[in-house]
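Since every read-out is calculated from the coordinates, none of them should be taken as a lab result. This one's a predicted model, so the numbers in the text were calculated from it and none came from an experiment. Cβ atoms are built from the backbone, for glycine too; each structure is taken alone.
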Structure P
Amino acid sequence: MNEDNISIRLMKAEDFDAVVQVDAKVLQVSRPEYYQMKFEMLFQSESYLPTSLVAEKEGGTVVGFVIGSLYVGEYGIFQDAATLDTIGVDPDYQKMGVGEKLINEFIDHLRKLDVQKIYTLVDWDDIRLINFFSENHFKPSLTINLERRL
């Protein structure tokens, strides 16, 4: 399978099961509650702007996805910024350019919405994900992420 056989489109509510399935293959644990919350925010919000995408192979099988959202004043950040909340590519389709294609389409789509900056969080110990984002021109942010353990 090559990257040309993969198409990218806007995510639909009907993609829920496929997204959960891809995520479960990647993480080897199913998180339907997490995606239920995400999909509710994406598709039931009155202020929803479509920002999330799926990658599908010929025949319509979803093999990857990216979920993002726009900031509308949160944390003092204006709407020219967005987050990339979750990305997943079926392990059978990794290292084939699917993730890069998803990122590029995501960025192109956000540019059309006048977004200037994309934020994402990555576990410092997840070197594969850090390398993936680095290869796709992400770099450490100039903002500081603070945490407090409870």
Structure Q
Amino acid sequence: MTSCKDQQLQPAEVGSLADIIMVMQRRFMASLMGELARGKVSFPQFFLLGHLCSQGPAGMSRIAELMNHSTPAATGLVQRLEKLGYVRRTHDKGDRRKVSVAATPKGSRLVGGIRQEMIGNLEKVMGMLAPQEQRAWLDIYRKIHDYCTSCHP
């Protein structure tokens, strides 16, 4: 005899999971947007800044690809971050047309501060769960992360 725990989710349960994820996103995004407003940074700018902080400098074509923007639109995004002091652009010595964009210490501090805020929110959520539930949640999110990064590097 199989228990409910051994069965795949039904479509209505998957829909319920989608509703739960949307509530979680709204809750975390509301907090994130408040933090970003203080730094005068939009969510796309923060997304790019976070990528630069975790992955290192990137060229303009990679940034355009990552942001799903045209190169001129990506350039505008970078210019706004540069004006705020969160990134710096450097030209390749061999080919001045090539530009590399890197996070500045100020940009890294902004990302680090928001990450700490997220950690605080997650610690509150984790405090509501038993240790084995916390571990299961982490394991599940690692699998989701691995899937997402293998499909869309």
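Observations
- Among P, Q, which structure scores highest (criterion: FRET efficiency 1/(1 + (r/R0)^6) of positions 66 and 130 (r between Cβ atoms, R0 = 41 Å, to 0.05)): P
- Ranked by volume of the Cα convex hull per residue in Å³, structures P, Q are topped by Q, which has the highest value.
- Entry that produces 10.2 once mean count of other Cβ atoms within 10 Å over residues 18-25 is calculated, selected from P, Q: Q
- helix-only ellipticity at 222 nm (-39500 (n - 2.57) for each DSSP H run of 4 or more, over all residues; to 500) from the coordinates reads -23000; which among P, Q: Q
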